[in-house]
Structure 1
Amino acid sequence: SAELCELLDYAQAILRETMEGAVMRPGHEKVEIDFAPWQGLLDLQASLAEMLRQIGEPSSD
């Protein structure tokens, strides 16, 4: 459906932006990302959680 395509496109854009800005320093096991992409990931996670909640508990409208 068009809605699913939109969602996947949005998720892919957020993930791409985050990955492009990620920095892994040689010899370290941690990856650093800037605050804005991190906020984008948090927003994506919250959006997905809300959609899953709505699917699991559809409104009675």
Structure 2
Amino acid sequence: MKNNAVVIHPQDGVATAIIALRVGETATMFIGEQEISVVLRQEVPFGHKFAIYDVPLHGEVYQ
């Protein structure tokens, strides 16, 4: 599968879209050597960040 997002640091909780992504599209990226996929719940414009896991209310996000 072609990667369409990047994670800068393995501890990050966000990825950056390297193309514009649509609702329902699958974002794929590598965290270290592991490829992961996330189905998007909202549109993510090119260059914007999005959470790669569910963040609890008042939870911390590392970016």
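At-a-glance table
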read-out: Structure (1, 2) behind the derived value 24, 57, 19, 0 of P(r) over Cα pairs in 10 Å bins from 0, in percent; value: 2
read-out: Which of 1, 2 leads on distance in nm of label points 7 Å out along Cα→Cβ at positions 26 and 42, largest value; value: 1
read-out: Test item: mean count of other Cβ atoms within 10 Å over residues 2-9 calculated as 14.5, pick one of 1, 2; value: 2
read-out: Relative contact order in percent (Cα under 8 Å, 6 or more apart) from the coordinates reads 37; which among 1, 2; value: 2
read-out: Source structure (of 1, 2) for helix-only ellipticity at 222 nm (-39500 (n - 2.57) for each DSSP H run of 4 or more, over all residues; to 500), computed value 0; value: 2
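FYI, it's all coordinate maths here, none of it is from the lab. Quick caveat, the model's predicted, so the values are computed rather than measured. Cβ atoms are built from the backbone, for glycine too; each structure is taken alone.
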